[in-house]
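Since every read-out is calculated from the coordinates, none of them should be taken as a lab result. Only a predicted model underlies this, so the values are computations on that prediction, with no experimental measurement involved.
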Structure 1
Amino acid sequence: MKQRLRSIIVIVAAAIGPLQAQSTVSGVVAINNDRYNLNSVAAVVVPDSFDKSKTKVRTRVVLTDKPVPPDILDDYSLILDLKAQGYHGLEIEFSEDRALYSLSVISDTLQGSISTSGTFDGKKLEVFTKQRVAGEIEAKPEKIGQVTISYSVKFDTSVEPQDTPTAADTVAAASKESTKAYLALIAAIRAGDKQRLLDLSPPERRAAIESPNFPKAIQFLQSITPEKIDVLKAFENGDRAKLIVTGTTNGKSQHAKVYLSKVNGKWILLTESWSLD
């Protein structure tokens, strides 16, 4: 009987564990006369863009009315671009000592962008570790430009670690089909191979490749393409892929996040964003 009871306890504990690890969120963001229920939350560690030494990090929390693709959580520009896909919500970053914050509003009702930053009452984050963040944020209606914003949200979520590629990641990336497709595209750009570019591009981009302006366009692409490109990590999830890439231009190191989508069985480049190390 004791053994059976012990087994039941183990089973119950195993069942409860995942439930406790699940993310929870409740609250709303109001933009002028529109109110949006926030029912999705995710968090990730990102570099602190305010830190010139590049040694500090921040915890980014994204609160939205529908789930965000996990592979873009560490890309600020893509988070803000979610408004073009009908998302509404908030992107918030907390400093390591939880004393400072920055916040951006996500909504297709906005003509431009709205963001704010300042000091933060760290007590409102009852849990703030490298693995989990939980707390509440709120703001009374405030007019910023021509827009009035307010919000009140409680959340609890696990925190994804900063994406730092390892040697094993680089080895694994070499065999990924998304990696091969991206490097094939880079090779076609360098060679000015029009037919290969047509083969590697979605239908909506082929008209531009076949236009009379192609010679000038390919020269421009060649001029901005780094001289040496290595894929350090590749993440594939269904029809989405994310690559972490490095390259050099005029002897200076650069890095990028590259996003691809599978279209008719082929990996097609969606976007890439390069910046200096």
Structure 2
Amino acid sequence: MNRILPYILIVGSLLFVQASTAFAANQPQLIFAYENKENYPAFTGNDAKIPGTPGIYVEIMRLVAEQLDIDLKLVRLPWPRVLASLKEGSVDAANGSYKVERDNYVDYPRTQNQEIDYSRHITHDAYRLYVPKDSSLRWQNDTLQFSVARQSLLTIGIPSGYSVGELLNKTGVSVHQSVVGFDALASMLLLSRVDGIVVHERPFEYYLDRHKEIAARVKTPDPAIVEKFYFIMLGEQFVARYPDLSEKIWDTIRTVRETHLSKLYKKYRYMRLSAF
């Protein structure tokens, strides 16, 4: 019996490994790509690495994957490559706002009437104009124009590739896109190289939490330029392969957002403030 027992244990272990391998093979995989530049608190870190506290989007997606038993893979790329990878199908998902031109390679959550289902967004934020404290520049929401006589003389800085650039271009201002980040935009603003910058309100307010000297010199006049809802965009190839699972992903994002988002915002705000 003592000689037989080791063989029983070996066979049992092999069967367990085979069962685990078969289970993993049947487990759907979702490759989620996101920008390799920090956009705190959505994403943290400025390279391809996944930090221990990776940001709100990653934490939400991990909770979604856990609830739906999905094998979640994370990939960080420059933003243009994120979109290109979605288009070619080498990644399955990314975050983003709704843009008509993306309809030919990604799917968004939709209602039964095929309208965008805003109830299944992952986060929402506002684009706001930030100007020096002594500036009279402001946004007039009702006319979609800046409150100056000749806006063609204005230069507004924005993060590179962000969708608000299309809206600003329609006003006639000159749009300067920065690929470097908030440091470069804030520097250009305070050195008068641009008349204002337009950025996401929440991450820029987190940035100002860390840079009190900049916060003391800028302001954001009301109203916000535009409110934006952000979704997890799923590649068309993934949706074609897993149509039911895709709907469950968007449903679960809504559930996780409703139960966890406010706590996550508090967590990352505390982390940022406690670091100083």
Structure 3
Amino acid sequence: MVDVTPLDRVVGERLRLLRTESGVSLEEIAAEARRCGLGWAKSSVAALEAGRHSLDLGELLLLPTILGRAQVWAYEYEQVRSPARGDERVKVGRHPVGLADLIPDDDRLVRLAGRAHTSTRSLRALFAQLQDQRIDVVGAEPTVGEEAAKQAERLPARWCQGIFEAIREHHRKRTPPRGWHPDDDEEFWPSIGQDVADDANRTAAAVLGVPPIAVALAARARWNGVWGLTGEREHRLAVLLPGMHRDTAPGRKLQALRGHITRQLLDELRPVLKGSAPKKKRRTR
């Protein structure tokens, strides 16, 4: 009997690999799918990765666009021989996900419909002809990153300039003398958008009386330019309870520690957030 893998499962396996290599969550994929008009939830993406969601033609053609909006990349590798480690695969680059990247480069047979099947190599070669094509999504909402950038434009310009300079200084310390600007960093606004949607960030914004976008930006400026409030909280928690101590700690203890750390973080953010409140428009009579 010929071993044939359903197309949905093949695409799902590749989606999981591409997503995890890019460090993108299930919810981030679902969020961008919803912005393109699809009724996907986190469970929809999980079902797709498990091969339980049947993609129709429109969804399949749209998937590279959704992944691109969610900052999922297809990474390129080369086999390198190291005297110390022997042969190893080394990441050498990346490119936007295309249709061909949704198919593995192996010799499996893929079921298309009914009893019809083809090889993954043939299917990948067919999709490669459309690799550089992008679907023009009319009516799609802005991406998470685009929305975050628009929200930042509503904040006082002078405050934002100071925030960006502080973040630039963090980057300068790590990679001197290279400069940094938020609009030149393709990962900056999408990651800020993810921070804005984070529950801890939104709760902190309510406590501090400022917009969530201000908290997300201030957190980058206050700490290391790379992660936000939740990232800094978990970093400090890992210092207090490293490794197995954190894994075996009672839930109440973890909750109490997170609460204590969060209060410290909010105190550290307050001076950074001075001057971040958007100016109120005057009412005209």
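For volume of the Cα convex hull per residue in Å³, the highest value in the series 1, 2, 3 is held by structure 3. Comparison across structures 1, 2, 3 (criterion: Rg/Rh (Cα atoms, Kirkwood Rh), for residues 139-226 alone) gives the highest value for 1.
Computing Cα extents along the principal axes in Å, for residues 59-178 alone gives 64, 53, 19 for which of 1, 2, 3? This value belongs to structure 3.
Assign the value 28, 14, 12, calculated as semi-axes √(5λ) of the Cα gyration tensor in Å, for residues 115-162 alone, to the correct structure from 1, 2, 3. If you can, show how the numbers build up before the last one.
Details: 1: 25, 12, 10; 2: 28, 14, 12; 3: 44, 12, 9.
Only one of 1, 2, 3 returns 28, 14, 12 for semi-axes √(5λ) of the Cα gyration tensor in Å, for residues 115-162 alone, namely 2.
Here helix-only ellipticity at 222 nm (-39500 (n - 2.57) for each DSSP H run of 4 or more, over all residues; to 500) has been calculated and equals -7500, so which of 1, 2, 3 was it run on? Structure of origin is 1.
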